[in-house]
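Listed below are the structures to be examined.
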Structure P
């Protein structure tokens, strides 16, 4: 690799570079990011938008005691390239390669692991408190996007930081978007900051003029103070942040390295909390990403010259959900949709176009989304809340108290359940069975294909209580020979077998079926049941299968602890059945990034691994000892 970037092994190597050299470095960074993401996929548009910002940050805040903390990490690719990972950048998001997000185990420059939004200010404040308690020096910086600033966690941290007056620098990266365009009053406030030319007036000059307003008498003094406040709110930029205790700078051109470096250098000298408002363009420097920032926020491999995806792929579960929602909306005028800054990611784009008055994007605020949906349900609507499995964890308390305790008819559609692929450990949806299953009143459904997803969504929006439907980030499989006639709280026997029975949940049903069919050719006859309902379990069917087969396996793309297999064991315990059960799922570990296929294989959940595991398990017992026998099972 030729050029300036090839000489950068740590932020200290930026010292001494002049502005033309730094600009040339930015061009090299963009080229490297584009070419790498074109092959591996990744978060392209947000990273292209923060190249100059990253270079300016690292060129100023590069002392050993300085720390830069990134929010989410969608914008940290240039940071990786400047902090000793240039030679490995080609491995981004691949198995055994670099993570797509900051990761403490990956680099000493990744001070806080991220993947979910709005944590950076809290983390920066924590580091600042620790710094002061240790009597150390250094500037702690947090880079947070305007989309992430919609979350309550960010405001809790701003409030606390302003109270403590700790020396931190918050860089508000304002590109007018999160994944989709931003929503809410805060977004409108930032828009006013960007667009009003009065906001570029120097704060010190305005304050100086305000102080010269005389105060004559008590009443005149009160009047003067009111006038001062009114003028301050009209003219001083960043009044909201100033009221929270921050010194505000901006808005700044986020692509002007000289201007950024000048303000960052000034911020180093500030004694308390500082907020620097930086305007950037998502997708900067790559026309297809500039024109379609939503599409290029997170994208698979693509052709650099045109921006076209290299593979169109088949129908995904998200696509199937999107079609099902549109059909339902036509016949159910009380149906509404709620999401948290993920209209496109959750498959609601067309719904939003057709029914703009029936969709509510609350921004990155999952807790608010759930409580809002609870009240919509209490008010007579049928809300469908679409949130990724891993993000719904943030709203656990609201699910318990606001939805389930009141037994309100809210439908949760958990996209990205199970193993999610290249986004890695922070995004794996491996815990939803466990964090939902023990809550009273909620029902948990797991469709194996598009037909079942459609059917289950129809069930859910008519059910008088809470329902969660979870499905993976994957293409939908289908078996045309399976008609599918099971109803509410019923499982479906996909294959009979005298040598044992496999109980499979959701997307694991068809791979389990194919594994069992392959074993039939090897002389091992085992059955497969699509369980469909993790709560309530199809109790009678499972117990009948257990009594007939005496050797049971469960399969789920979920953590084994507290998952579907655990629910089966609990059922057998309650029924007084002492039956061998082998659970196949994800062990007690976080699963790193890689393709979904690689992750399934790692966890022993790909088809070939299931064939081997089923064979070993179902042939490990002495048939006479466990008294296997064929049994004519009919669906219960």
Structure Q
């Protein structure tokens, strides 16, 4: 019996018997469940792909053969059998291994995929490179059925099928089901046409019939079309076939021997192949099987009950949806849209309250933005709830479809700022930069839960595009500092000071107040202003600050390039020399994964780091006692 801990590479599993593979699969599931219960992570999807992943590494010779996962969060099994067992307990922790593929982490991770619907394009690129360089290795993309709601998949499928580029797509379908009476016949036909005998016989019949004078080609065509008609009645393969792929399936993706048999056959096909695997999300852990949506991305949980072991506090998504539910009681034109994230964005609550005013479009952010544009043009008031990192995919639609037409679409940007354990592909640190330069858009970064509600009310009243940006967890300001008033383009002084001013944005406003308190101990009096409107800026307040001729610091949980501080610098440039603006934010870098405290320290945004920066600069001004 092989121990999971002894596996250093896929070579160690290629000679195992099926019985040994089954025991190994059980050990892998146990390891993943235990680790994710401690660290949090993506559980249900990984439990469903254990057999597929083992089969892929046994049939193909990785890393020479290229294996690309979409989305990368289903690679925990892959990591365990490619030499990362000893470090697996560090999954998603600060300084530990990533929850997604990382090229710098292993030669087996040939492409990094944190966003859905990208693997097919990447795999096709790998296949084209292989062919151009005269190489012979295989390229395999593993794509989930959810990712197929993204349009990029179809662009790649169409391109690949049109050119007949040799590659294999494994469709991991863990949502759809097939009726028992249809499924039995489907599996039989799948086995028949994917067998070596079927393929060889088909080729021979075609060659021989087409040589028969006069009737050969028409007869083959008749037989061929009759067979395709029969198959289309029992197997939903016509779409992929029309795109130029040989379709095989559906097969049981949790039956490793069956998956290996089909993969072995697919290796010998000199054309694009799509293998349709049916798997059960959360397979092997009852809590995840019964509620896979809750265990897609989960915080640490109790093994015995499956219940969360931690509490992050109230989410801003929940706050935002509470406010919209209240508004929707009076206005049926309000529409809430999300892109496959009803639980993460809190919109499930709105969907329950007003199902006829809710749309989940799947993993299709570009479509979601333009859908909202059409809704707004047609007289509705759409609010699109989306993570900051995924809104990046809808940039052209925001500029072209929403803002050029000045339509009243509100972008509710969740998970803004540092996004902790998901790492560099998910950090919400770029939205100011790609939104701020678009004419006509209003950008709001509320400081606390109450201001978020006020910002939503302002966006609702607006006749143009708005973006409301907030972190996952609702921020609580110090006692007595709750934001009670809000106006677009009007900032609010939260703490008076005489030596310098700190313009803080969104999630950093509470930090700004703590930092000012700490600087008082150093003899520095710092005024703190809640600059919750990033666009338009508060011209009156800025002009007043310029006239004081004292340092102005900006503080944001965002990259400096194109961020809020950059906006203030641009504004100040029109007011002559001598104005000192010092932006504090994330430098020109990608931020890795880890807990929020460590990541803030890494990028220089912890209270201590910011206090030290301001102290050092103020010391040069002759201010302070240290």
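All of the numbers you see were taken from the coordinates with simple rules; none came from a lab. The model shown is predicted, which means the values in this text are computed figures rather than measured ones. Cβ atoms are built from the backbone, for glycine too; each structure is taken alone.
Computed values, structure above
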item: Per mean count of other Cβ atoms within 10 Å over residues 385-392, the highest-valued of structures P, Q; result: P
item: Parent structure of the calculated result 6.7, given that distance in nm of label points 7 Å out along Cα→Cβ at positions 17 and 329 is the read-out and P, Q the choices; result: Q
